Structure P
Amino acid sequence: MDFGRLWHVDFDDLEPYLRFKYNQNHGKRETGYLGFDTDYMGVLDNNEYVQVLLDVAMSFDTYGDLGRISSWGLVARNGKSELVLIDYGLTSNVYESYYS
């Protein structure tokens, strides 16, 4: 997928970052930034796309689907490639009810 080219972040870093911030916001203790250095955390903290995802995770009580590559698609709009979220239904409640 084109996350690096379009959003300037490594997709593999999204899920750990979102999980850390989600848990931090919900009063759950995390042990660290999972190896991200301070400069890279600043990149993620200041990336407008990542922050929109974080807002979605907090607003809809979900982050699981956001960090799965299968939840994303790539479309062309007005001649430009854009990433689109196509699956975001895994809330904490759904996870606890059906998967834990």
Structure Q
Amino acid sequence: MAVDWLSGSIYWTDALYNWITVARLIAQDIFNHIITTELDRPVGIAVHPQNGYLPLTYSCLVGLDLGYIASVASPSGRLRGVVMRMSVCPSVCTLT
């Protein structure tokens, strides 16, 4: 889970349904699934509100091998790019 304190949004991952969702902190009953494709078992998310991007991690299958991807997305989920492929599962996603 990650909170964008500038826009008042909260983001979270759902590994059961394989999507990333956003909701406004003041209207938590209204939410949007911003990433629903090309995503397998998301495990971590962070937010960088000043620069407008969401770092995230999720698993992927490469042939028969399970791998993991660190990527970034725009807050709307429309723009995405792979940053790194890994063989070990990251447990969290943070910014330093």
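No value in this document is a laboratory result; all are computed from the given coordinates. What you are looking at is a predicted structure, and each value in this text was computed from that prediction instead of being measured. Cβ atoms are built from the backbone, for glycine too; each structure is taken alone.
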Report summary line: One of P, Q was used to calculate helix-only ellipticity at 222 nm (-39500 (n - 2.57) for each DSSP H run of 4 or more, over all residues; to 500), yielding 0; that structure is Q
Query raised in the report: Of structures P, Q, which gives 0.95 when FRET efficiency 1/(1 + (r/R0)^6) of positions 24 and 40 (r between Cβ atoms, R0 = 30 Å, to 0.05) is computed from the coordinates?
Result: P
**Report entry** Structure from which 10.0 was derived, mean count of other Cβ atoms within 10 Å over residues 72-79, options P, Q
**Finding:** P
Report task. Taking relative contact order in percent (Cα under 8 Å, 6 or more apart) as the quantity of interest, name the structure among P, Q where it is greatest. Result -> P
Report summary line: Computing log10 I(q)/I(0) by the Debye sum over Cα atoms at q = 0.10, 0.23 Å⁻¹ for each of P, Q, the value -0.24, -1.21 comes from structure Q
